[in-house]
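Next up: the structures, one after another.
Throughout, read-outs are computed from the coordinates displayed, never taken from laboratory work. This is a predicted model, so every value here is computed, not measured. Cβ atoms are built from the backbone, for glycine too; each structure is taken alone.
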Structure 1
Amino acid sequence: MDSLKTFAEIDLRAISHNLEIVKKKTNNKSVLAVVKAGAYGHGAVEVSRHLLKNGVSILGVAFIEEAIELREAGIRAPILVFFDTSNIDSFFKYNLVPTVLDFKTAKAFSDKASKYNRKIAVHIKIDTGMGRVGLRAADAFPDVLRIAELKNLKLEGIMSHFSDADLADKDFTANQLKTFIKLIELLKEKNVYFKFSHIANSAAVLLFPRSHLNMVRPGIMLYGYGTASKNTLKPVLSLKSKVIFLKNVPARTPISYGRTFITKKKSIIATIPVGYADGYNRRLSNCGNVLINNRRAPVVGRVCMDTTMVDVTEVPHVKENTEVILIGSQGKEKITAQDIADKIGTIPYEVLTSIGHRVKRIYK
């Protein structure tokens with residue numbers, strides 16, 4: 001690890017802590033852990049293994065390739081694929097669970113299952129207000145009944161998704177839940193049952209207990225972020241680097257592309273081997289901060305593809321190979337993905353998932 005200049009440190013203990021919060025908030029309901037996009041930039045294989053050891057029931061990914069990566073790493077737990085039904089044979093080859101978005105897709109899976117002489121478990125997606133994919137709730141009842149008649153499908157789950165991620169609009173969110181539950185009840189009257197009913201994402205796990213049903217689907221909160229959770233969840237990822245070059249420069253020295261920063265006095269500029277190719281956003285140019293020797297040091301000049309410059313004039317004892325924290329804690333100082341997101345006008349999801357593949361993940 002000493003040879004690594006820039007790496008992401010993943011604290012598996014923090015994941016355990018965050019999962020325990022899920023369990024406590026939901027009275028130990030079944031958990032479908034969302035590990036898409038490389039477990040939100042944390043590394044899907046290692047994170048999935050850890051979550052499964054700690055009692056997660058099912059893993060959730062966006063696309064088939066993500067599921068295959070987990071299978072090829074030896075993970076045998078159920079994996080629900082949210083959006084991708086492009087290669088139906090892969091679901092049988094790798095024993096995956098598809099999300100059925102319409103009757104046509106359901107029939108295609110049933111027909112293929114018949115050829116394999118087996119049944120396949122599916123989750124049916126209901127659009128209660130997200131407007132993205134799935135059967136529109138207003139029209140879903142007859143289509144779900146038709147799907148239920150397909151002999152080679154096992155109706156394992158029915159699911160929906162809240163559109164207001166932080167549940168700011170309580171009325172709309174409550175209406176989505178009401179619509180979803182009403183459909184489930186109507187289906188029960190026709191003897192159509194599901195093992196799992198799930199709609200609660202991280203925000204709903206934390207703020208909307210009525211939505212927990214018998215399974216919840218946390219994502220971002222597993223990694224330490226979420227609405228009204230700053231004092232309870234623990235951020236999992238720290239992004240660390242080292243100083244690779246120090247330069248003493250006089251006043252009026254331009255720094256980086258476009259000369260957007262010019263020193264006002266004699267300064268010490270440190271170069272850090274991390275840039276926008278690694279996910280350190282270019283919008284942090286001239287406004288970001290890093291932690292060095294328990295102090296905050298400002299990013300100066302434009303963030304480059306592979307490097308970032310910081311002013312360490314006021315930071316004592318900086319040398320080449322001195323540790324730099326871009327996300328994480330050092331001494332009494334802390335920079336979170338939320339802090340960065342607030343600074344550049346985005347959300348922590350984007351900050352975390354943007355961390356590039358050449359940044360090695362180290363697990364502790």
Structure 2
Amino acid sequence: MPTVKIGLLGLGHVGSAVADALRVNGNHFAVRTGAIPIITRVAVKHLHKPRRVTVDPDLLTDDTWRVVRDPSVDVIVEAIGGVEPAASYLTEALSRGKHVVTANKQVVSARGNELTQLAGAVGRVFAYEASVGAALPVIRVFKSHLVGDRVTEITAVINGTSNFILSQMELGRPFATALAEAQARGLAEPDPADDVTGRDAAAKLAILIRLAFDAAATAQTIVHRGIDTVSPEDVARARSDGKRIRLLAVARRTNGTLAAGVFPASVPREHPLAQLDDEENGLLVRSDLAGELFIRGRGAGGVPTSSAILGDLASTVNSTSNGSPAVLKEVEILPLLTFDREQAAAYAEVDGR
């Protein structure tokens with residue numbers, strides 16, 4: 001079975017989760033794609049820093065260019081964040097014939113068009129599912145499932161850190177305490193400014209606008225306000241009115257014009273977006289053919305993000321590799337479960353249906 005050799009940039013929350021996911025699910029990945037994933041190089045800031053994941057020290061380097069330019073690397077997985085130097089690393093990797101998978105919403109928002117065009121010109125893959133919504137397959141929805149639709153509206157909760165903080169504030173916890181807990185869980189960066197001011201959600205919304213509306217947008221051009229303006233009194237007032245405050249990212253096309261913004265809003269409790277708890281994300285899309293679609297799931301943290309990265313890796317391998325197809329295993333066929341009326345009612349009650 002052929003191999004796919006991976007150069008990993010960054011070993012923080014996301015990079016560590018990717019390394020661990022490949023260790024745990026590597027065989028499963030190989031069976032499904034026909035190629036064995038192997039991490040061959042890892043770029044880190046500090047070589048001797050204690051880490052949550054065990055990686056062969058011989059793979060580590062503090063020279064990121066060494067990983068990007070390594071001729072043995074097939075795919076660069078970027079999890080360092082920021083626009084620069086990340087954009088330069090990814091440009092160089094694509095120019096050298098490597099595929100790129102990234103979780104970096106800043107670089108996709110600011111330089112995504114340029115990197116996509118470069119990837120197309122050199123016949124390589126530039127994949128960024130993990131840049132919006134972590135485990136939610138949001139990018140795929142617009143790049144494949146809705147490619148024939150005319151999207152009219154996106155309303156989303158796409159910052160898991162903010163949603164976690166707001167959920168904690170509803171339980172009576174102060175903003176600072178909720179933020180510290182989010183950082184302890186790996187949901188918020190040591191510098192949480194992008195999350196709490198709405199910049200992170202604006203960057204993600206810019207990516208979705210480009211895909212859904214074929215329009216140019218960046219985090220800087222989208223008016224945004226964050227949850228740092230939300231007080232405990234605001235949260236209590238919304239609750240007494242039967243609502244929950246959520247940080248909404250909205251883009252709406254009306255009569256040939258496109259309006260977009262990020263802002264905290266009081267959402268009726270029965271609305272699907274109001275029912276998102278903790279780090280959950282949700283995306284409500286309206287289009288002319290599909291009608292209304294709603295996606296929800298874990299939208300922050302290293303592990304959910306690693307799910308999207310491995311999905312992009314698999315898509316990259318499947319689109320470029322002539323590896324062996326998966327061999328289907330024989331399974332024992334079990335009889336279908338049947339319920340009588342009482343059992344069905346009890347099941348529905350337990351399952352919350």
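Overview of results
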| read-out | value |
| --- | --- |
| Label whose coordinates, when helix-only ellipticity at 222 nm (-39500 (n - 2.57) for each DSSP H run of 4 or more, over all residues; to 500) is calculated, return -9000 (choices 1, 2) | 1 |
| Ranking 1, 2 by FRET efficiency 1/(1 + (r/R0)^6) of positions 124 and 268 (r between Cβ atoms, R0 = 41 Å, to 0.05), the structure that comes out highest | 2 |
| Ranking 1, 2 by relative contact order in percent (Cα under 8 Å, 6 or more apart), the structure that comes out highest | 2 |
| Winner on FRET efficiency 1/(1 + (r/R0)^6) of positions 20 and 68 (r between Cβ atoms, R0 = 35 Å, to 0.05) once structures 1, 2 are ranked, highest first | 2 |
| Given -0.32, -0.74 for log10 I(q)/I(0) by the Debye sum over Cα atoms at q = 0.09, 0.15 Å⁻¹, for residues 116-243 alone, calculated: source structure among 1, 2 | 1 |
| Highest-scoring label, criterion being Rg/Rh (Cα atoms, Kirkwood Rh), among 1, 2 | 1 |
